[in-house]
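Asks: Just below sit the structures, each encoded as structure tokens.
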Structure P
Amino acid sequence: MSPSYPAPAGWPAHATIREVGLRDGLQSLARVLPTEHKLQWIQAAYDAGQREIEVGSFVPARLLPQLADTAELLAFAKTLPGLVASVLVPNLKGAQRAMECEAELMLLPLSASHAHSLANLRKTPDDVGADIARIVQARESSGSRTVIEVGISTAFGCTLQGRVEPAEVLRLVRAVLDAGADRVGLADTVGYADPAMVQSLFALVLPVAGDKLNCGHFHDTRGLGLANVFAALQMGVTRFDACLAGIGGCPHAPGASGNVSTEDLAYLFASMGIATGQDIPALLALRERVASWLDGETLHGTLWRAGLPRTLLPAGTVPEASCA
């Protein structure tokens, strides 16, 4: 699959898409998807070229029964060569489970919004930062090789608090890096960001975090998800979270429409000549399967409606009849 035009000089040759639908997507739905379907999802995503998947979260099953099978999913994902399987953990107990199960990466959420942090984790941002420091210490003392990534949520604003000061985001980034976190990402949890905000905040944080700032997590609540990815890409970020079919959201963001769609993001990069290793027709076929499993749920994304343009169709593909 080749781009329509040569990529301009300066664009990265490769970008990474981490599929987070199995965690961020499914936790926002009331239904519990059977483990068998989740295992099929992981295998099909892997077969489509996906090499980073967030398979779930180590949280109490009574709180999120949708994610109660995370250990089983992680064990299966670890059998697939070259797949980086990550899990989200909200506290030390969850981190210990992730290390016991030998997750390659655990994502620790830290809200830059004081109000969101209290609503989501019942702790202040500084309390969560102290927990992260304890998790780092536990990782070091255990000899675990699990990578610790901190996601700074509500980095661009909050439905509960409103404005989140960039200086507060920077302070928290400094704190978690000083505590020993390996990576950090910025998340537009409630879909408030625009491209100018994205470039401004990444420009502020990059001099402090350097290449440890290597993930952008954008929601498409107000239709700017892909535009915000592009803005971060221009700042040198090449790793992004996305959900198949654009599912996901935040319980504290009324009307949220979910994360950027994996298949739409893969198409954006492919059209620009940036390799992701993704087989887009295979992703669209997987989307159809997931849509059947989630029948009745609201799904998002746009590529599935129109399909790939002729300029990006794989060799030998017969395009659909064109409109008159």
Structure Q
Amino acid sequence: MNTLNPKGSKPFKIYILDAFHPSGVELAKSFAQVVAWPDPRVNDWPEEADAVMVRMTSITKEQLARAKQVKIICKQGVGLDTIDLSAAQAHGIVVSRTPGVNSEAVAEMALALSLTVSRRTSRFDRLLRAGVPIVRPDHLGLEMLGKTVGVVGMGNIGTRLAKKWHAAFDAQILAYDPFAPASAWSDLPHERVTHLKEMLPRVDLLSLHLPLTQESHHMIGLEELKMMKAQAILINVSRGGLIDEEALYTVMKEGHLFGAGLDVFEHAEPPHKEHPLLSLDNVVPTPHAAGGTVETQIRSSMQVAQQVIDVLSGKPAAHAAF
């Protein structure tokens, strides 16, 4: 592909607002001039960019109003809640993403957090490093063999996770996804529930795998948490706003729930060290790192760069949001 103008310069500017795997950065550089994080000039993207590659940085209505020449914003990941989609559409800017590229990595993280909570591994690690005497009967874990696992959101990630729980632990799968067709998951033994509250009193572990929308915001609140078993485990690797964090802290401080594994938080990621949930030793936090595998980062970085290049070349984006 010849990306040079007659004078030999690259006519387009791609701004990369967050840390990307070098593979995607190099692909972008082969096609266009690139300004990449942590260069402070990335903040000039509304005035300068023809295309934007982004992961976590928010894209606001005000910025988009200044973005007179931006043709595409491509987000690494699935969730688009950090981008003002209405404003982008109003300004004729394509917004795209990388669906499915991190499904295996996120499903594995959900499983890893679940076992870390159930077997107290991070707690033991902290105690050993601190040189604290350990009375092992005071830190008993839970076995997951044959337990009931509730999966909320049975898309690519939720389905992968459910299959892992069934295959490795003979778990009884309760599936909740009102948007999936009746024939979904025919290759997975499961029980489908029609309402979230049908699931909550029955599960030994609840795992969330859905986008954050107006409808799903705080879908796990005080009422829902109190419906769960006192020894249940809560896992969230999707979006922090799905859970009312104040309510979660309240019930866990009172001794309700065996523990929680949280890769996402509502207001800051990573959360501030003073976040109340971080004071609880049965909460296992990670810094929105579920997609953080070498394999996923290479695939997604390259996919973002290729979609940007495609649009700048006059082709459609593979995964445009609208």
Structure R
Amino acid sequence: MQRSDFLYDLPESAIAQTPIEPRHDSRLITTADLGDHRFVDLPGLLNPGDLVVVNETRVRAARLHGVKEPTGGKVEALLLRRIDPDRWEAMLRPVRRLRAGTTLDFGPIRCELLTDPDRGIATVALFGDGDIETLIDEIGDMPLPPYISIPLEDRTRYQTMFAERLGSAAAPTAGLHFTPTVIAGLEDRGVAIARVELRVGIDTFRPIETEDISQHVMHSEQISIPSSTARAIDDTRHGGGRIVAVGTTVGRTLESRPDGSGGVEPGEQDTRLFITPGYEFSVVDRLITNFHLPGSSLIVMVAAFVGPGWREVYVSALERGYRFLSFGDAMLAERAR
């Protein structure tokens, strides 16, 4: 399969620049019948006994702006993940003349490159007077994707209502549509909620760079599945319910630890799972997801889940004026059989 198989014409006017209010007023297309709904209608589109699984990761204000020492040249660092208390993985730009040993000044935070940048990514050490996470939160910007050009006035609009565990470099955007009203509707419908974590990393920002998608290597991301979630999935299976993954992050998390009988193994690991057409889903039955960039690993996963009809869904959504990408609308996708 070629990257060109997953391209489509995305007009700039279709890219949502700001989040909608209230969140649950976003639109929701159902892939089974191309039905047009509002996200607040989600409970009525699910069945009693279904299980909705969400990503509880919290986005770090991970974009730092500073200068290179001693030249004073401007530099930006996007903190991708904390490796250990002293070391971080960061995407740097511009990378010209950045080498191991280079120091960067981000005001209250100083940064030393521990490795040469590889495709813009380096291991770095951060130093400051005080707790580093607190300092990052004070001076950092939310890492909005590059296609969003309007500054975000309220940081919380790039966090889901489930955000608890700090560590992501981007939001799991399918979760942005949820509100207490939607959750109350799910509870009244008899639909349960369970949580996992995937710490979103570089693949949200980096496109597939090889024409042959089998040559694309996913960046490693940390996942965690609690025992309570594994039990909830087992209970749902035994009760005849369906597993509804909220976002590609949840889908990849669940499919990274299958137990071979429709459930998952609890635990933590790093995953590089790249789901492409032909993949046999063993855990996820339905997928709630936003509309993704042409030629991205995310749209390849959606194509694997929905089947060849994914393109008709995208074309229909564009024709109806759906809003695309991070702050855009969503789809409720059925797994291809």
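Coordinate-derived values only; no laboratory data. Only a predicted model underlies this, so the values are computations on that prediction, with no experimental measurement involved.
Asks: If helix-only ellipticity at 222 nm (-39500 (n - 2.57) for each DSSP H run of 4 or more, over all residues; to 500) is computed to be -5500, which of P, Q, R is the source?
Replies: Traced to structure R.
Asks: Taking 1.17 as the value of Cα Rg over 2.2 N^0.38 Å, for residues 80-247 alone derived from one of the structures shown (P, Q, R), identify that structure.
Replies: Only structure Q yields this read-out.
Asks: Upon calculation of P(r) over Cα pairs in 20 Å bins from 0, in percent from the atomic coordinates, which of the structures P, Q, R produces 31, 57, 12, 0?
Replies: R
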